[in-house]
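Structures are listed in the sections that come next.
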Structure I
Amino acid sequence: MKFCWATIMVKDMEESLKFYQEIVGLKVDRRFEAGPGVEIVFLGNGETKVELICDEKNKDVSFGKDISLGFQVDSVDEMINFVQEKRIKIHSGPIQPNPNTKFFFVLDPNGLKIQFVETK
């Protein structure tokens, strides 16, 4: 079995695309209308994608506090500086549970926790 994608219901497609493209660095793979008032965008260039769905009839999206998406970065310190320059608040961290792993969290425009992790 192969993991295909993680789906995120979003309130505003353009705001969410800006975050996932400019902050996370994902590229649009596919973008299409999926019925009246529903748009879907797949992002990423590997096997696993992030799927954003915006339904103009459902703007009340919410996520549990115990779920996050993790993205690997070369340097947590550089990424912290980058997100702060973009005026994105650090949700938690940096955390270093062992000498080889360091990470921190921000929230995407919909309130989903996004983890940036550096591994050695």
Structure II
Amino acid sequence: MTAPISNDLRERVVAAVLSGESVRAVAARFEVAASSVVKWSQRHRATGSVHPAKMGGYRKRILVPHRDFIAELLAQNPHLTLHGLKAELASRGIAVSHNTIWEFIRSEGLRFKKNTVRP
């Protein structure tokens, strides 16, 4: 995905439209798509700004609602492997990958050491 076009250009385009020029004429003059001119004008009318919306976003972790269950499983059976944990979750109808489980355990600070001799 490309980066958003500069706010300076967006402001000049919207100013040209507000001065009475047609959308197609403005698009040709500034060498941008007519659809972009329309969207920037709509954004300016709706919000008073031509700044782009946030790109990307935050994706919620799928295992957060099941944290207590996972912590309890690991407390009861500290030698549980990722495959075993994945099977336990699958038995509850939660289908996730090994990587999802590993990242969740790491991010939540849950211990997942099979060898208790190591510190």
Structure III
Amino acid sequence: MRIDKFLWSIRYFKTRNIATVACKKGHVRVNEKVVKPSRDVYPLDKIIVRKNQINYQLTVLDTPKSRVGAKLVDIYRKDTTPKEAFEHDELLQYSRDYYRKKGIGRPTKKDRREIDGYLDNDDSEE
């Protein structure tokens, strides 16, 4: 089975086209080598998929005939992703939440006080 079809059928990507694009961009590795979307996958292959700044590591156990339900995914792959990858993602999420998003409007009174306090501290240092 092709790698793009395999990743789609075990629900790592929502569509097969997205899986194909990920392979073309070099986000998918099989046995430590960047692969094209047409590369065949066999049992015991080690796959690394970079998705949402996390390197998911899987081992192929079997190939499904078609897309499988979410409960049946573990029959076809073994997830060996280290927990540190998910912890790093949580830290990135906290750092993203701190900053205001662009286009959400004018600063609130609290935001304005923090900006003024920051600017006042900079002036006193000079």
**Message:** Comparing Rg/Rh (Cα atoms, Kirkwood Rh), for residues 8-63 alone across I, II, III, which structure shows the greatest value?
**Reply:** II
**Asked** With helix-only ellipticity at 222 nm (-39500 (n - 2.57) for each DSSP H run of 4 or more, over all residues; to 500) derived from the coordinates and found to be -12000, which of I, II, III does the value describe?
**Response** III
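Laboratory data are not the source of any read-out in this text; all were calculated from the coordinates shown. Bear in mind the structure is a predicted one, so any value in this text is a computation, not a measurement.
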